[in-house]
Structure P
Amino acid sequence: MDRATPANADNKSLKRIFERFPFLPALIILVVLLALNGIFEPNSLSYRALTGLVSTYLALMLLSVAQTYVVYAADIDLSIGAILSLVNVSVIVLMQYLGSSPLAIVAACAAGILVGLTCGIVNGIVVAGLRLQPIVATFATSILFTGMALYVLPVAGMPAPTVYWRTYGGRFFDIPFVLYVVVAVGIILSLIAYSRLVTQLLSVGDGQQAAFQTGLPVTMIRIRGYALCGVFAALAALCVTGDTASGDPLVGGKMTLYSVAAVVLGGTALSGGVGSVIGSVLGALTIGLINSLVFFVGTPSEWQNLVQGLAILLALMVGVFVSRRARG
């Protein structure tokens, strides 16, 4: 018994560390992938390459953060990619209508965020208010939002104003604009992390019945979670608009499942109650590095999707296995 005590103490310490920092497995996988990318393509670890990676996958990072807030409460949003698409085309069309002046661009972006917020509230009312299954309800609203996006812009390709995409891809004081966005988002996420809403979402995810019995307004909390999800999906759409410089009513289609994978990779439990937006951001970057690695190793184009899928699945399995071992 005495010999086992130090080992048990170490296991308990490790368990506490993983409970406090559930994103550690994702961080370890991310470091390994960075090293592998550096081995196959040394230039991939340069400052310019890393900022390019962040710029390319910033939209997925924000979308993963958005998904995290609903997963906190044991919900899920399969319409998140459709919301991104709807905001993308709405902003593009508004910019074309209002013009390319700074004030018009700001107004179009604000309107896009309002569209995302409205979609999130609709999802919250359908799921929490009408008590429909989240996976079924948000799948249905994804079809609705996609239809709306196709109505707003039936054909992809309408360009964004030059000043918009040049600003997004430009540099100020020799620092890429996208890094300013990352810092601003980081500050916002820090403020939200210490808000009452995040604590309430986690409490609801830990047990809706228990949360209700303690007096928490469970329905309203879940609606607010979906509303927050819609806002961050809209922010992701603004990034996609700056990165692609055009509108596409189907641009967010594949990103929905990527966001769910990033959330799981980051250590957030789909059953709710446990997680971290930091982990989701790391999970999104992990997916980006996997895609880069598949390209750097010279995988034939017809095999790239298969290899990417297998690599993401392997990363998910390793992350979940390490987390379970550490917490068990």
Structure Q
Amino acid sequence: MWNRQAERLAGRLIMPVARRQFIQGLAMAITALPAALRATGMRLPIGFSTLGCPAWDWLKILDFAEQNGFASIELRGLAGTMDLPSRPEFSAARLAQSKKEVAAHGLRISCVSSSDNLHDADAEKHEQQLADARRFIDLASDLGAPYVRVFGNKLIGPRDQTVERVATSLRELGTYAGPKKVSVLIESHGDFTDSPTLREILEKANSPHVGLLWDAHNTYVYGKEKPEVTVNLLGRYIRHTHLKDSRTEGSNEHYVLTGRGDVPVMQQVQLLAKSGYEGYYSFEWEKAWHPEIEEPEIAIADFAQAVTQYLQTTREKGQQ
């Protein structure tokens, strides 16, 4: 059964690879993972964000994920809107059918990602952000998704006050989310890309329903942290990931296919695997914000192959 399934997945990959090599690599990588990570049949715990395919409709996203061996989808926008709770696919009339379609493709929803920021000192604006985050928590609960992403985003005014406000807001959202079997994750993003600040916030939040979405690109490129430092300081809080590669061109970062840039994505994956991380390795290809980068059909399928190889290498090193 394993061989038939692996061959079916390998044969349907968009990017050409050596079929036998891919199947063998996938099998070896899977055996290296704890049982909790074997999320869907014989698939690796890899996923991608819908931010990377902004022009695709719901069923195309699910079809592509299944065809390329992914186990999960992170919802971040759909059909041109970031307001996921307003999408017809998730309306009361359509929700049950959408959940059946996810399951029929052998997938899970790994995270429902909001745009909500917790830094705002204006009480009315801040409450609007919290109210919207609760809408996303409700949607995640309805979908059976374990996480909702929020941002700390900006350090405005006195640092200590902003840190306290973000931590308090996370704890409040965690209290709301916990009974719904959802946790709220702050992403390493914006002015919050260094581990000491993130750890301070998470410790102050002090909630079992609050954790970290590690955008490993951001802590490395903008936080200037080596991945081993981040995992050492924040590993206990990491529940979900954003992985991507880039290289510096002039004064800007340009996103490139996985393993072709300056970001040590392989090391990041291997550190997570060795740390006992039990979440998904999720690709965040920012096509919605950067239309000039590689098309999703290429970049997303390429990520699946790259991470399969990285996990295989982790297993081989562990046996030495």
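Which structure, out of P, Q, was helix-only ellipticity at 222 nm (-39500 (n - 2.57) for each DSSP H run of 4 or more, over all residues; to 500) calculated from, if the result is -25500?
Of the options listed, only P reproduces it.
State the single structure among P, Q that was used to calculate percent of Cα pairs over 18 Å apart, for residues 46-149 alone, giving 47.
This figure was derived from Q.
The value 18 for relative contact order in percent (Cα under 8 Å, 6 or more apart) was derived from one model only; which of P, Q is it?
Q
Which of P, Q yields 2.3 for distance in nm of label points 7 Å out along Cα→Cβ at positions 246 and 262, as computed?
Derived from P, not from the others.
Which one of P, Q has distance in nm of label points 7 Å out along Cα→Cβ at positions 86 and 222, as calculated from the coordinates, equal to 1.9?
P
As an exercise: P(r) over Cα pairs in 10 Å bins from 0, in percent, calculated from one structure in P, Q, equals 6, 27, 36, 24, 6, 1. Which structure is it?
This figure was derived from Q.
To test your reading of the models, identify which of P, Q gives 4.6 for distance in nm of label points 7 Å out along Cα→Cβ at positions 166 and 270 when calculated.
The value was obtained from structure P.
Laboratory data are not the source of any read-out in this text; all were calculated from the coordinates shown. Model, not experiment: these values are computed from the prediction. Cβ atoms are built from the backbone, for glycine too; each structure is taken alone.
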